[in-house]
Structure I
Amino acid sequence: MHILARLVSRLDRIVDALIRWDEETLRAISEHQILKPLSTLFITATYLGDGYLWGMIALGLIMFGGPTDRAYVLIGLSVMIVNIAIFRMFKLLFARPRPLLAPTTCRSRFIDTYAFPSGHATTSFAIAWVIFTYYPHPLIQFSVYLAATTIAISRVYVKEHYPLDIVFGAILGSLTSIYLLPLFERLLL
């Protein structure tokens, strides 16, 4: 029993250290002077991460692409729907409040109250994997992951998420896509 108590105590210290790191890193990113000139970029990325960017790409593929592109859009939409359901479930399960540093804005009234994991990071990295897989051109692959990363970091910059929220969201979205892609390919291609 003594070993179990030490293990629990050590685990508590690790969790406390992670939470401290998360809060300090949030402040460092959101208040760093080097990032202030990128404020417009990050605010724009946060709004585009609401689905507008991915929706515009999908619309372009539907309008100007071929039948295969339309099938990829359907697969991407399917992956997105599953990812939304999964991150919503995790948000309810963990119920981690959003950072208290965020000022109350009109926008913050329309988003959910839980932070973990970041839905923006989850869906952005999920769709980034879909695009990365189906469009293997290096410039496209680089661009889509740059966009996903910028959207994820923007969530910390605008103080709506902690860094660990976006890290786990990116991992969750990527892993979900990796596992769902073969299933949806069999069903939809």
Structure II
Amino acid sequence: MVEEILRKTGALLEGHFILSSGKHSPKYIQCARLFEYPEYGEIVGRELATILKKYDVETVVGPAMGGVILAYVVARYLNARALFAEREEGVMRLRRGFAVKPGERVAVVEDVVTTGGSAQEVKKLLEEMGSVVVCVGAIVDRSGGRVDFGVPFEKLLTLELPTYDPSDCPLCREGIPAEKPGSRGLR
């Protein structure tokens, strides 16, 4: 069902992409396209919330940009608070008056996990603030099962999509121009 939604909304793109990790790929998942359609955002948010319910989550936190809307929808279905972390001078922080309490049970949610870097940064931030990160959730896991968050990792869909180091990218060798559709590094 989730893969069908990604295709229907144009969220599963083909071309030559530079991922947030710096790796290259012929496929990219632009979940912002999925969230153009609130009915589909509600479906994936509700499905992820259903899976995360067993963790007794009090607050849902998503990294900006990919986890902002997802955190809101998941929190809605969990009767939890929704926060987001954003980069300030290259470091994930809670801003805008957001805070977590010591011992607060938190889920970190992300639209797409490739290396898990953003979710790991948010998890570390929250733990340093004293909260207890009980799980990480994602719409799509494209890590190939290589990411270990140290807590349960729940996902709606696992996609094995090829990634290449830039120095070994066949798309670069073919001279296909690369685009960077993600939000990391935006100012």
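Coordinate-derived values only; no laboratory data. Note that the structure is predicted; figures quoted are calculated from it, not measured. Cβ atoms are built from the backbone, for glycine too; each structure is taken alone.
Quick look at the values:
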{"read-out": "If distance in nm of label points 7 Å out along Cα→Cβ at positions 91 and 171 is computed and equals 2.0, the structure in I, II", "value": "I"}
{"read-out": "Test item: distance in nm of label points 7 Å out along Cα→Cβ at positions 11 and 155 calculated as 1.4, pick one of I, II", "value": "II"}
{"read-out": "Value -25500, calculated as helix-only ellipticity at 222 nm (-39500 (n - 2.57) for each DSSP H run of 4 or more, over all residues; to 500), assigned to which of I, II", "value": "I"}
{"read-out": "Top of I, II by relative contact order in percent (Cα under 8 Å, 6 or more apart), largest first", "value": "I"}
{"read-out": "For distance in nm of label points 7 Å out along Cα→Cβ at positions 115 and 163 computed as 1.3, the structure of I, II it came from", "value": "I"}
{"read-out": "Test item: Cα extents along the principal axes in Å calculated as 61, 47, 32, pick one of I, II", "value": "I"}
